[in-house]
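Next up: some structures, all given as structure tokens.
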Structure 1
Amino acid sequence: MNKRAFLKSMGLLSLSALPLWDALAEANKKTANLSAQALAGNEDFWASIRGGYKLKPDYINLENGYYCFLPQEILEQHINHIREVNYQGSYYMRTVQWDNKRKMAARLAELAGCTPEELIITRNTTESLDMVIGGIDWKAGDEAVMAEQDYGSMLNHFKLMEQKHGIVNKIISVPNHPNSDEEIVKLYEGAITSKTKLLMVCHMINITGHILPVRKICDMAHAKGVEVMVDGAHAFAHLNFSIPDLGCDYYGSSLHKWLSVPLGAGILYVKKGKAAKVWPLLASPIADRNDIYSLNQTGTHPVHTDLAIANAIDYYLKIGRDRKEERLRYLQHYWTSKVRGLQHIVVNTPADAKRHAGIGNVGVVGMKPQDLADTLLKKYKIYTVAIDGAGVHGCRITPNLYTTTQELDTFVAALKALG
């Protein structure tokens with residue numbers, strides 16, 4: 001069946017004339033009998049999603065991991081929030097801004113599977129996790145465990161604690177292609193001593209897309225009396241999971257990535273009963289240190305971004321959590337399966353389906369990552385980002401829901417031509 005015939009049979013031809021919300025509802029209704037896995041490779045369905053985005057024609061954007069920009073309808077709703085806050089001015093700021101922020105945090109908590117008393121809205125993952133790193137009651141000689149593949153902002157903050165408090169940072173290296181979960185768990189376990197106070201682990205390593213066995217690492221660390229902080233910058237609204245199921249003590253993520261919230265919003269999860277263990281970044285009017293909102297002082301900030309969180313959540317749920325995860329996993333496997341094993345290609349992302357989702361990383365033998373990124377953009381009009389360090393040498397590839405397999409075919413052809 002050709003594309004037009006399929007669209008007609010599914011009743012999707014008329015969706016392009018509908019607002020995004022209505023189009024999503026209709027598309028879901030027409031494909032309700034399909035599993036997330038079956039729908040993942042259905043290009044006609046995802047074409048209806050692509051229609052909700054305004055895409056820059058200058059290049060194929062395969063760098064959505066930094067910032068997943070908004071579909072047009074969410075963008076328009078965000079602009080309306082800006083207008084409304086501007087219209088109400090100080091009245092809004094002095095009356096309902098905090099009530100609305102808590103309502104948005106409660107919706108995020110529901111999405112995360114935790115209680116509203118365990119989650120606050122921050123500005124990004126860096127703020128969330130650095131608040132924990134900088135807020136723990138460190139003593140000279142205390143130890144922290146982390147990986148060289150962790151995000152630079154957190155690694156740098158641990159270095160700052162080393163300078164300020166005299167802590168010892170134990171840094172491991174996570175293999176790009178592990179043999180088992182146990183191999184990874186043992187790497188972290190081997191770095192723990194009686195002085196270890198905190199272990200940081202990525203839910204999904206940002207430079208390769210490698211999904212780590214977080215629950216197993218948390219269980220191991222807790223058995224040794226060590227708290228665990230998880231960097232979930234790339235996992236939230238990318239994978240379908242519940243934060244409490246991970247067993248961690250702290251979890252941070254950015255909402256401008258895979259949830260497609262406007263820039264300026266993130267989350268911090270603190271397991272119930274642990275908020276008082278973290279010293280606030282800024283002094284709060286909330287005196288009760290057991291209240292997670294004692295950590296949520298930000299001063300005057302762009303509150304219209306908070307309001308757009310509800311729109312982004314609605315969009316995400318209308319697509320479907322499992323459907324999004326499976327589509328992103330499908331896209332990554334689509335292109336990596338075509339280049340794995342080529343003599344001149346190095347894929348830095350595990351082949352095991354349980355160890356990856358939408359993010360991949362690829363290098364060309366004998367070619368520096370930045371040269372590869374420059375060539376892909378200048379010669380093939382494909383935008384990526386170069387990664388050159390921590391055992392990873394290549395370009396990170398992060399498609400989004402609007403990405404087509406035809407665009408990935410263009411990317412694969414470029415990689416093959418560079419051999």
Structure 2
Amino acid sequence: MSIIYSLALAGICISIAYYAATIAAAWKFRRRAAAPPRPLPKIAPRAALLKPLHGITDSLVDDIVSFLEVDYPRKEYLFGVSSYEDPAAQVPLALKSRYQFAQISLTVGGDPSAANRKVGKLIAMVPRATRPDVFVLSDADIAVEPDYLRRVIGDLYADDRLGLVTCAYRARPPRPDLGARLEALYINTDFMPMAILADSFEPLHYAFGATIAIRRNVLEEIGGFQAVKDLLADDFHLGNRAVQRGYKIGLSSALVTIVPGERTFADFWHHQLRWARTYKTVRPISLGTILTHGPFWALVAMLAAGFGAGSIALAAAVVAARLAMGAMMIKGVARLPLSLSDLGLLLVKDFCITGIWFTSLLGNTVRWGDRLLRITPDGRLEELRPGPKVQSDTTPAPQSVHPIASSAVSDASPGSR
């Protein structure tokens with residue numbers, strides 16, 4: 001038996017065990033998500049929802065509306081943009097007239113010293129909050145269910161040892177573009193199972209940008225958002241710093257939704273390469289990732305065995321296990337429609353992710369919008385090709401509504417997602 005075939009066999013065994021464990025963890029999480037939210041404390045903690053924005057997407061209005069319609073008694077909304085020229089600034093302003101009783105504010109500008117501009121916006125937003133008990137931050141492209149905030153804060157206050165809770169997320173592609181479909185398959189069949197499985201087998205020591213609900217005193221104790229302003233993996237380090245202070249991280253029963261903005265294969269490739277190189281900075285030895293790429297190891301086994309009958313049968317078993325796990329995540333946990341073409345594209349995506357993993361080992365530069373950045377060994381960002389400059393002005397934005405935002409708001413129904 002050759003060394004290559006032995007390595008492939010080990011990868012196959014590990015992959016099948018991973019698929020089986022993921023299915024078991026998914027059933028457990030599915031029951032949690034179907035149960036009612038945990039009860040809130042007698043006096044509901046005041047929540048400040050922070051949402052940094054950048055540019056307008058097809059789903060941005062619906063995403064923001066979903067937050068404005070959450071069922072929670074004590075909350076305020078703070079949105080942030082880099083400059084007045086960003087059309088995303090007009091969306092929360094345009095929605096104010098519809099949600100007259102919602103406490104909505106907009107911060108324009110950010111900390112100019114922050115290499116991570118999303119964190120720079122968060123730094124500028126925090127002083128505008130009205131002494132909240134909890135900061136709830138989420139990426140711009142996240143949509144939520146009406147019970148989202150009750151679930152997140154109920155989970156956070158269920159255990160005094162919890163410093164923050166985070167959320168796994170599912171992806172619903174907005175269009176049949178290849179980039180969006182591949183990104184959605186990655187999120188639903190790679191990221192989501194990884195998050196759910198990690199929570200089942202070990203205490204979490206990191207958080208996800210889809211949602212981080214952190215107690216105000218914990219955020220202050222770890223140095224605020226200033227402590228992660230130059231880090232690419234800000235969500236990871238925010239959670240990790242809380243763990244280093246002795247707090248626990250919980251995975252909420254709330255499952256939030258992302259609408260991928262990728263259109264082309266190149267968009268998908270560059271986004272995933274940035275993620276892979278980010279992951280490499282927080283876990284330099286990431287062999288566990290490649291060892292769960294079952295279809296890749298099945299192909300290696302067939303090549304090493306000269307496509308013998310035994311290797312082909314083994315490959316078929318691996319593919320069947322992979323498709324079963326993917327179907328369980330998409331239909332059972334994410335509760336999304338599943339087609340035969342999705343299952344075929346799932347295998348294509350798996351081989352792409354394997355290629356991206358190997359490519360991530362060959363460099364340390366990433367593209368983030370129109371910026372080219374280098375990731376230092378400690379996970380910090382260095383600008384190689386800058387994008388537009390960020391304003392530092394935090395005065396109220398003008399009340400005029402950008403035409404794109406205005407038409408988008410008028411076309412969106414109040415309850416749309």
Structure 3
Amino acid sequence: MTAPQVVADDAALERLCARVSDADRVGMDTEFHAERTYSPRLMVVQLSFDDGAAIVDAFALPKLGPLALALTHTTVIGHALSADLKIFADRFEVVPPRVFDTQIAAAFLGYGMQVSLADLVRGVCGVRLAKSQTVSDWSARPFSQRQIEYLVDDVAYLLPLFDALRPRLEERDRYEWVYEECAELGDIERYHIDERRAYLRIPGATRMSRRELGVLNELVKMRDRLARARDLPVRYILPDDVVAGLAALKPAHLDDLVQLRRLDGGMKRQYGSAILEAVARGMSLDDANLPQRPARPAAPARDALVALLSATVAEIARDAGLPSSLLVPRAALERLAREVPADRESFERTLALQPWRLALVAQPLWRLLSGEASLRIEGYAVGDPKVRLFDESPSE
């Protein structure tokens with residue numbers, strides 16, 4: 001690959017956007033810092049083409065909306081793209097609709113769920129990448145030669161990986177499966193957080209009363225608003241355990257805040273009034289408008305059912321050469337155990353899986369749940385246990 005183009009001014013960015021829009025496909029990766037800001041701060045965007053690479057200095061070019069828009073006109077190929085695309089969704093409110101994730105593709109070919117780019121390039125292309133700059137400070141300028149080499153390596157093999165993986169997927173009739181998975185990455189709704197349910201991520205929320213959840217919801221929204229305005233991680237405003245403690249305490253006066261040891265003097269001075277206002281809003285809600293309590297963890301019988309379903313899925317996945325967590329998320333099995341759908345149609349709606357997944361698991365899982373099949377273990381005595389699904393013949 002030729003020496004990369006470093007894009008650090010508006011004129012060069014305009015030319016690059018035209019090149020991206022005209023390309024059939026583009027490899028992409030990003031470097032960002034996420035430790036001390038509300039949302040990750042984009043530092044570098046690396047792009048690869050069939051005839052070269054470009055390094056975009058996002059630190060020098062904070063307005064990269066035109067590049068984000070140009071990427072919607074091509075197919076974007078990357079590795080573990082979800083975090084990169086979330087930055088585009090948050091910063092530019094757009095994501096490329098056509099993407100191919102080489103990590104997802106590799107999972108369908110038996111490389112595991114989280115294979116690294118370095119391991120995949122070594123396994124498929126026979127090249128060992130030097131990952132010496134993994135924790136580099138990408139806000140430092142100018143880039144060192146080692147940094148530039150690292151940035152180029154992260155995108156240089158994406159297009160060759162696509163060319164190598166696609167025929168192997170097609171040979172095993174799995175390219176369409178990968179296409180369906182990757183299509184979800186190109187849906188911007190995937191990256192939108194439902195602010196109405198953000199409070200459920202606070203540890204201990206499932207044990208709170210509806211009134212406490214109402215207060216918790218207002219506190220979480222207040223914290224998020226302050227964090228966004230100050231461009232700080234939400235934990236720098238109020239840690240989760242402090243927010244949960246405030247929801248339980250429900251302070252009405254500033255003096256009440258002294259009861260929380262983890263709420264230091266600086267927090268009280270900066271956020272005390274905002275905390276009291278949020279608590280008051282939660283306390284003033286009508287009962288009908290209070291959040292519903294989330295479902296508690298499954299009872300023991302439901303846990304056993306989830307375990308049985310998981311064993312079945314694991315065996316189906318093994319036969320298909322896929323990771324079981326890729327085939328059916330545990331949350332889908334927990335929904336089945338919790339909602340107990342009464343017929344095949346509602347069963348498939350409850351699973352809420354893509355067509356390729358349903359084609360593999362719907363029939364055997366439904367047969368098991370409806371009593372038409374049972375699980376048995378074979379090969380344990382010889383040290384090779386396997387879970388097998390057997391039809392239940394009607395008794396005569």
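Every read-out reported here was derived from the displayed coordinates using simple, explicitly stated rules and does not represent laboratory data. All values reported here derive from a predicted model rather than from experimental measurement. Cβ atoms are built from the backbone, for glycine too; each structure is taken alone.
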Given a computed value of 4.1 for distance in nm of label points 7 Å out along Cα→Cβ at positions 42 and 106, which structure among 1, 2, 3 does it belong to?
2
Quick check: 4.7 is what I get for distance in nm of label points 7 Å out along Cα→Cβ at positions 242 and 346, calculated from one of 1, 2, 3. Which structure matches?
3
Which of 1, 2, 3 yields 25 for relative contact order in percent (Cα under 8 Å, 6 or more apart), as computed?
2
